[in-house]
Each structure stands twice: as C-alpha cells, then as structure tokens.
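Novice: Input: structures, listed below.
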Structure 1
C-alpha cells in the first residue's frame, strides 16, 4: 500500500513544528518543504549553477554555499527575477519532496509546508491539516522565538496565505491555543483517526 500524503500547514508561530514532531514521535514519515528548498540549492546541484549563471557570484558565500539573504534582497525588489527563481525552484522542490515521500514506510506521510496553499504543493497531498492560532498569539510566539519586531512578524503574516484561505482548504483544523500536553494529545487523536483512513478520505 502506497502511503497517502497529509499536508500540514499553518501561519508563522502557529506551532507547525511542534505538531510535526508529535507525528514523528508516533512513527510517521515527515518531509519538510523548507528542507527540500535548501537541498535543491546545495553546492554541486544543478539549481545552484543556474542561479549563479543568472544572478552572478554575488549570491554566493565565501564557502560556495548560496547566500540566501543576498538572493532574497534581489528577488524581493524585482518581481520578474522572483518569478524566474520560482519557476526554476518550484518544480525541483516538488520533485525532491515527491522522492522523499516515496520512501515513506508509514501508512501515511506528512508534507510540512508554510506555503502549502500558495505554492501549489497541496496538489501533492490527499488531505490538509491546518494548525490554526489566534493572530495575537502567533505574533507573541514569533517575537519570543525569533527576537523579531512586531512589524517584521506582521509583514510576514501579510505575505503568507490569509487565515481564511488556509482554512478554506483544510480537511482538519487543530487550534493550537493551549499547552503542549494538550497539543500532543490532539496529535495522538488525529493520528489514530488518520490510521483508519484509506487515501486520506474516510
């Protein structure tokens, strides 16, 4: 039986990582889209060579790794360059994710992605779980975790899919506004439910 794929998403500071860890602790195969995005631009991978060819060596660190900060500045300022980069990377990230998911040996596997809805990665999944958190709590948690300013956090929230948009695509919603013990119990409950599903549908 090929495992079916659950998409796990939520805004910044919603607790996606804690929820993902709860599933990992229960033996579920989890793939993180952010990790895949890093792997495709490792030195020696074709994507990095194409990026250097297009943007020049200014986007490299001294050790030959991609300087994400420098690249982000370039593409944030220029929509055309951003589109070029996305059209290069999105298919490669999709392939990377699919390959890693294909190695899963659990009855279902999870794709964790902050941009599951916006990037079209939800098309790789059969079911979507949204970790939802009241906005004020998201802001407080992210400021505490990243030492960011409130303005920075609200800017990121603006750039991510709106809460309504995420919830519209959700099959399951986990409201993360209590403590860790409660959250873990909820993950356990969802896990038991997911084990009864075939292809992600009841």
Structure 2
C-alpha cells in the first residue's frame, strides 16, 4: 500500500512576508520555482500513481516543476484543496491581526471573520479535506498519492488523516517547498515523515 505525499507549494511574496494567502492567486517567486525543481528528483524516487493539485497557480506551478503534470502521473485539479478562506484576514499578517485585536490571534483558536469573502471555519475546511481523503484513500492500492496544496489546508488534512479535529493542524507546521508523508503503522493511519526539505 502506498502513502500520501503532502507537498506545500513553493515560496511566494506573501508566504515570505507572512501574509495570509487564501483566495489571492499569487505566482511563485524565483526561489519558489527552485523549490518545485528540487522536489522533482525526490518525488521521482517514489511510486506516485495519482496526484491531486489545488487550482491556485502557486500549487499548479509547483506540481508542474516537480514533474507531476508530465503525463506519467494521473493528476487532477481538485477545487477542495484550495487554501482556507481567511475572509477579512486575507493579505494580513498574524502580527497585524493581533495588534487590532489587542491580543495574540491564532487561526486555530480564533478562526476567521467575513471580509470581501465570507471566511471559513476549520470545520468547513475539515469537511473539504475529508472529501478529498475519501476519494484518494482507495488509490493507495496503486502506489503513492500526492497532494500539492497550501500550508494550513495540508495541516488540517494531516490532522483529519490521523483522526484528529481540524484544530489539531496547529501541531504540523509545514514550510514552503517541503513535504510530508502519511501512511500506516499496524494498519492504523500514521504520520511517517514531516516537513522534509529537498537538497
């Protein structure tokens, strides 16, 4: 049986500055493109049979550079893998939001508020990733299944794979251009590797 390979897209201007990037469709920086290229030889050593990719250009370009869109892998663009809708917090940093609130803000405990978009609860994101996992789980019989998406989204997906509440995603920080693996131990879902960088 294969494993899930969860891959966060390469660096963007806002990922570098710490601005929350949900619905804003930013391109990769040159160093983000390098992140994708570094992933390619590492992923080529795995037996990836299927991939699900967020429709945002930063994820699609990372998947392309990593070799997942070259026709050898059964790859689909998956709308449920878009990043959390941050609502009024889109484009803002944790520091800015915390200053406005007068205390430390955290997505994991405080959630989002409506702005130009409605915002999204952790439970709503959890429901999205549950749908993706339900589609992808049977595909593990064919080999590894890759998810190329976004930081908070993939952290929530990891929590749900492990049978935890979406808020447990706070335990799994994942840097840009890095990946993790989700598999089994004694037939139970397990975290088998995390926040792995590529040489």
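Novice: Out of 1, 2, which structure matches -9500 when helix-only ellipticity at 222 nm (-39500 (n - 2.57) for each DSSP H run of 4 or more, over all residues; to 500) is calculated?
Specialist: Numbers: 1: -16000; 2: -9500.
Value -9500 for helix-only ellipticity at 222 nm (-39500 (n - 2.57) for each DSSP H run of 4 or more, over all residues; to 500) corresponds to 2 out of 1, 2.
Novice: Work out Rg/Rh (Cα atoms, Kirkwood Rh) for each of structures 1, 2, then name the structure with the largest result.
Specialist: Details: 1: 0.98; 2: 0.96.
Result for Rg/Rh (Cα atoms, Kirkwood Rh) over 1, 2: largest is 1.
Novice: Next question. Taking mean count of other Cβ atoms within 10 Å over residues 52-59 as the criterion, which structure among 1, 2 has the greatest value?
Specialist: Details: 1: 13.1; 2: 23.2.
Greatest value across 1, 2: structure 2.
Novice: Same structure, new question: Match the computed value 2.7 of distance in nm of label points 7 Å out along Cα→Cβ at positions 92 and 180 to one of the structures 1, 2, and report its label. Kindly include the intermediate steps, with their values, before the conclusion.
Specialist: Values: 1: 3.6; 2: 2.7.
Attributed to the structure labelled 2.
Novice: Hey, distance in nm of label points 7 Å out along Cα→Cβ at positions 4 and 116 derived from one of 1, 2 reads 3.1; which structure? Before the final figure, lay out the partial values.
Specialist: Values: 1: 1.4; 2: 3.1.
So the calculation was done on 2.
Novice: Here's another thing I want to ask about it. Work out the source of 21.4 here, i.e. which of 1, 2 gives that when mean count of other Cβ atoms within 10 Å over residues 84-91 is computed.
Specialist: Details: 1: 15.1; 2: 21.4.
Attributed to the structure labelled 2.
Novice: Any idea which of 1, 2 comes out highest on relative contact order in percent (Cα under 8 Å, 6 or more apart)?
Specialist: Greatest value across 1, 2: structure 1.
Only the coordinates and a few stated rules stand behind these numbers; no lab work does. The structure displayed is predicted, hence computed values, not measured ones. Cβ atoms are built from the backbone, for glycine too; each structure is taken alone.
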